[in-house]
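What follows is calculated from the coordinates using simple rules that are stated; it is not laboratory data. Every value quoted in this text rests on a predicted model; they were computed, and no experiment measured them.
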Structure P
Amino acid sequence: MTKQIENCQICGCIVHRTKNTYARPNVLGRSHASRHHYVPERFFGRSSNRKGTQREQIFDSCPWGHEREYAVFCYDCHEELLHNPILLPEDIERLSKIVEARGIGETNKTDSLNKLAERIKLFHEVIDRGLKEIEKEKPTSNSTGPAKSAGQ
């Protein structure tokens, strides 16, 4: 029986499922396989880490047609990249203005999650449009070393 090689869907590295290595601060921990739903289960009222627990649904059905679908990523891309997007103060301000212009903000919360659902769809639209713009650019070779902070 041959072992199937899995790769991270973002960076392409070979991932593994070696026991007791997930999230370790070394190459093995950083390359551990991690499953990520394209659209979070909680948006549909489900909780994968609290089996049987029901939450209020944000979406009745997936606006993008990918409910329950997932991909495999390395720990780095899953936990560090996908779960921790960088939104600077100016990004938040710009997003807030778009939210206001589209009428999907909330002064006071209500029982309805409709405006939240619209903000989630907007955020995906922002990502989609940004990716489309970057895809139009000519590929460039970037440094592969760790980023240096100012003053280094």
Structure Q
Amino acid sequence: MTQNKDYTYKGKKLYKGEGIEDIGEYHIKLIFVSSNSKYRQGISFSMFMMKGFIKVDNETIKKGGMYLWEDHSPKEIEFDVKIDSGALHIIHFCDNTGTGSRVSGNGNFAMMKERISETRVRYYCNDIAPDDDFDDLIFELEITPIYS
């Protein structure tokens, strides 16, 4: 995994997003742990500039990506990804308007991460609200390479 942009704030290493850019196939398990925000929270698996696909529940997604709202998704979601070129970008977003908008990457948006195991990472997210408690969305990703 590679970080889109990382920086340090109050001694903490923060990320705007992450990406999987190694060519190959992966099994991904997303676990929504908790959310604590007045705004609706979600995760984007963006395929912008990526060739390959996401396969979830017998559906194959070849363009755009997959956008999951924490309040309307199962707490655990498993899917497969094949990357032929480019990168799968993983980004936290929120709806700060109540209209279903997906706002991310600006202002106070940032993620901290904690490595739980070789294949599992927990992310602590801060959304657009001007605080730095990093509990607006907490989720885990377990990413396992699929060997043919």
Structure R
Amino acid sequence: MKDHASQTRSVTESLRTAVESRIERLETVLALATRQSEAIRRKHFAGLDRMLTERTAIVESLVGDAAAFEALAREAAGTMDGGLLERLGVAERIASEIEARDAESLELARSEGERSRIELEKITLAGRVGRAYRSGSPESTEPRRDLADLA
């Protein structure tokens, strides 16, 4: 019986360590997700690739140890104390917050892309109107080059 109790404590402690490690990595991903949203909002795109690379490495580590984490959680099921359950809840809340930030970033990126597309269409239309006006003008006897033609 003592052997079973010590094994249960060992599994619980291993799970506690794994949960704290997950929380630490999730908090880092959340900080990166927050910085990413802010960069998109401010149109500072230069550092996004670095943030995404850093974030990808952390997410891959979380995915990589997910099976072992789930196995520990199954093994410790029914023996977890309130503190450990609370920490699992913290990890879940952080993951939900990351998902919300990512949805916000995606929407910001989409709207920024749409805004850029509209601006590009306006520039293209202005170039066409300018060329059409110049080509119909009587004083325009020699061909002119337009910057839009060079694009």
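Quick one: relative contact order in percent (Cα under 8 Å, 6 or more apart) came out at 35 when computed from one of P, Q, R, so which one is it? Mind showing how you got there, number by number?
Values: P: 19; Q: 30; R: 35.
It traces back to R.
Which structure, out of P, Q, R, was helix-only ellipticity at 222 nm (-39500 (n - 2.57) for each DSSP H run of 4 or more, over all residues; to 500) derived from, given a value of -8000? Walk me through the numbers on the way to the answer.
On the way: P: -8000; Q: 0; R: -30000.
Answer by label: P.
Work out which structure the value 31, 24, 14 belongs to, where Cα extents along the principal axes in Å, for residues 55-94 alone was derived from one of P, Q, R. Value 31, 24, 14 for Cα extents along the principal axes in Å, for residues 55-94 alone corresponds to Q out of P, Q, R.
Between structures P, Q, R, the calculation of volume of the Cα convex hull per residue in Å³ yields its largest number for P.
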